[in-house]
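**Q** Got some structures for you, see below.
What follows is calculated from the coordinates using simple rules that are stated; it is not laboratory data. Everything quoted here is computed from the prediction, not taken from an experiment.
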Structure I
Amino acid sequence: MPGFASHPVAARYARHVNPAFVELLDVLGYGRVFARAKDVWVWDDEDRRYLDLLAGFGAVNIGHNHPRLLARLAEFLSS
């Protein structure tokens with residue numbers, strides 16, 4: 001089974017940002033490519049669901065893709 005480092009997204013990240021980090025994630029088995037998020041959940045590219053416990057970037061406070069926030073953002077960007 002190919003490792004995380006061979007995934008096209010991980011390979012691009014390694015090439016342009018941080019190859020050592022991608023290798024570390026691959027060795028430890030923690031490499032995931034997250035494809036979508038909603039509320040407090042994130043899904044990887046194989047459609048496995050994870051509870052987002054990272055507590056970063058506002059997801060803990062407002063969740064991912066909150067409908068009211070998305071509506072307000074769309075309103076703001078269209079004006």
Structure II
Amino acid sequence: MSPSQRRAIEDLRLVNFIDHDGVSGVIGTHTASDGKAVRQEILRRVDLRSGEMRPLLGAMIGYKGMVLFPRSIDNPFVMLDR
């Protein structure tokens with residue numbers, strides 16, 4: 001857990017993802033809160049017990065409810081928002 005997540009992690013949306021090279025894994029988006037600020041983050045499962053969590057970057061990160069599309073479309077990765 002990082003300082004940005006110390007108060008809450010919520011709205012986890014997991015998707016079975018297939019990378020460009022055909023390797024599959026689980027990736028999820030979630031909202032993290034430290035009690036003062038809220039930010040959108042992405043989680044990539046490394047194995048059954050651990051994963052990597054990083055902040056999302058870009059113009060649309062202020063909106064909640066994003067989920068990564070399960071595979072690339074004409075090479076770029078795409079996120080869907082409600």
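**Q** Can you rank I, II by relative contact order in percent (Cα under 8 Å, 6 or more apart) and just name the one with the largest value?
**A** Largest one: structure II.
**Q** Work out which structure the value 0 belongs to, where helix-only ellipticity at 222 nm (-39500 (n - 2.57) for each DSSP H run of 4 or more, over all residues; to 500) was derived from one of I, II.
**A** The read-out was computed on structure II.
**Q** Can you spot which of I, II the value 22, 16, 9 was calculated from, given it is semi-axes √(5λ) of the Cα gyration tensor in Å?
**A** Label of the source structure: II.
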